[in-house]
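A.B. asks: What follows are several structures.
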Structure 1
Amino acid sequence: MLAVENLTKHFEDGDRKRINVLDGLTLSVQAGEFVSVYGPSGSGKTTLLELIAGFQTPDAGTVSVAGQIISHLTPRAHADYLLRVLGIVGQPHELMPGASAQENAALKLLRDDALHANKRIVPLLEQLGLADRMKQRASKLSMGERQRVQIAQALSMDPKLVLADEPTGHLDPSRSREVLALLAGLCRERETAVLLATHDSQAVAYADRALILHKGHLESYEPETALPPMCEVRT
């Protein structure tokens, strides 16, 4: 589903010194597979995800998702890729605070099929334990609830690939486990590929395969912490 080949991206610091953030990186993620990329802040995880999303252009190498080479997409095709092929789960505060949970979750659907958007999003919100919170404004939701709304938005168009960039960075350990268990379970159920970028070794434990990003390359990673027990969804 995702194929990254010899991906290279560099930046220059204030002294015009070249910094190779990604240096010939190669990665593949299959449909239904949950892969984590572990590394500290500044290691290049977000750069990798932005290249896959097409928000940045690589210096060399290719990113292919569902058979499409992302850097070759026209602006219209890229917009369609972001709408239909890719789902993105970011930080909980990125929702529109004045809109309801349902409106935030249905944002992509409203662009595609406004007439049936609410009918399509409600079952997913119910599955995520938000049946009683759908009409609540995002600003009134807990951080864990907001993150579940982001998961609903990311999965609303049945994407081929979901990118999750530090999705538990603002959650306490209990909520983090809950969100990761939900994301992993839903994506496996839907055969959606997931790439999780995180600096949390406990988050890594939920993945089918864990990698560490070090000096621009990916290597296998074995988390030291055991997988915590899954939490039931709190409504």
Structure 2
Amino acid sequence: MAEGSERPIKLLICDDHKLLTDSLAMVVTSEPDIVLVSDPVDDPAVAVDLVLERRPDVVLMDVGFTTSPMDGFEATRRIKEASPVTSVIIMTASQEESALVAGVEAGAAAFLTKTEAVEEVLAAVRGAADGEVLIDPRLLSRALHQVARDRESRRRAEVLLGQLTERELEVLQLLAQGKRNERIAQELFISQQTVQTHVRNILAKLQVHSKLEAVSFGVRHGAVHV
């Protein structure tokens, strides 16, 4: 039952996998302590509106939707803003640590993979309705450390790339297109010696040892495109 009450737990399911939602809805109808506030929906924007209208205790929320530009993380944020007492359980086929962290940052109370048994899903719904946070702290700790490393890597890349001049970025972009120094000199109306100077400066500023490394670094961090 919902916390502090003998009434059934009010549940909303939001997922665009109809086979999954139909199966879950069928199971829920046989559970005396859980009731659906509506038929399952396949649009997170609709789910946000239904939360405002019907105030479910728990929302089972998918991550990616083909029916909407909004994802489950953004929907979770909006649901928690609109109804802080509603618990959101993220359901996803992804097991990436970044997805776990995104769910936690959005305010999710639990994180389930779509391979979980129905009994586990129902247990999560009941736990979330009782105010429990059902996320393995060890897994979350590892995920947070990985995200911290990724963010530090992006920050460092921004600093290094920020040192490049506009001309050096042009040269790096042309290198990414596979052009040799002679061709770059022709396109930019500069001498090959000047191109070589720009390349040396690029390598030094990005702290890499070859043109290939420089291009790989630039592409990986979105400074240039192939």
Structure 3
Amino acid sequence: MVRFFDIFFSGLALIILSPILVPVVIILKFTGEGEVFYIQQRVGKDGKMFGLLKFATMLKDSPNIGTGDITVKEDPRVLPFGKFLRKTKINELPQLINILKGDMSIIGPRPLTKRNFDLYSYEIKQYIKKVKPGLSGIGSVVFRDEENILDNPAIDRVKFYAKYIAPYKGKLEKWYVQHQNLYTYFILIFLTVWAVIKPDTKLHFRVFKDLPRPPKELDSKL
């Protein structure tokens, strides 16, 4: 049943959003480095790798520059038009094609690069590999402002991500796998839209009262 809704929603979204997507394609083609899409290998269901689609927002060699797979606020690798795409989350919309292909679902754990996926414990990885990764999910909603969380020159961003963000995000994704059903699916679609409208929302903690609580290092930021 989830697959039916994935196909229905992603197909409908591509049709409705085409007046936005087509101009974005044209602008990207004639600005920045002339790249329209960025394809990055991510970990999917059963641990299989797949090519995740995004609109190109950063320099081509970004994974090998600066903080690598981790993007921070005002990241110098982000191209001018890319800042707008990232802020509005339009850069994520090509993943609707991944959903139609069956690589992803509308809702699920966010697909990570192998390097970031390996920051999870063995137990968490086994849980996450049971389901398809998602365009959004509980981890995406809770960490909707991850770039700002890492916007602190006083910390080692890579170490902070590995020590605090990755373990807590892993607990959230495990929670999702344990509670995966149509109710959670539709509620998380609503919470995703609500988080875009009201970025400082904490509604998810009220709706899902049994969500794992963040560590004290993240509590004030989430």
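Quick note: the coordinates plus some simple rules give every number you see, no bench work behind them. This is a predicted model, so every value here is computed, not measured. Cβ atoms are built from the backbone, for glycine too; each structure is taken alone.
A.B. asks: Comparing distance in nm of label points 7 Å out along Cα→Cβ at positions 38 and 206 across 1, 2, 3, which structure shows the greatest value?
C.D. replies: 2
A.B. asks: Upon calculation of percent of Cα pairs over 30 Å apart from the atomic coordinates, which of the structures 1, 2, 3 produces 45?
C.D. replies: 2
A.B. asks: If we compute distance in nm of label points 7 Å out along Cα→Cβ at positions 142 and 182 for structures 1, 2, 3, which one ends up with the highest value?
C.D. replies: 2
A.B. asks: Given that helix-only ellipticity at 222 nm (-39500 (n - 2.57) for each DSSP H run of 4 or more, over all residues; to 500), derived from a single structure, equals -9000, which label among 1, 2, 3 identifies that structure?
C.D. replies: It must be structure 1, since only it matches.
A.B. asks: Once relative contact order in percent (Cα under 8 Å, 6 or more apart) is calculated for all of 1, 2, 3, which comes out largest?
C.D. replies: Looking at the calculated values, the largest one is 1.
A.B. asks: From which structure (1, 2, 3) was FRET efficiency 1/(1 + (r/R0)^6) of positions 22 and 166 (r between Cβ atoms, R0 = 35 Å, to 0.05) calculated, if the value obtained is 0.05?
C.D. replies: 2
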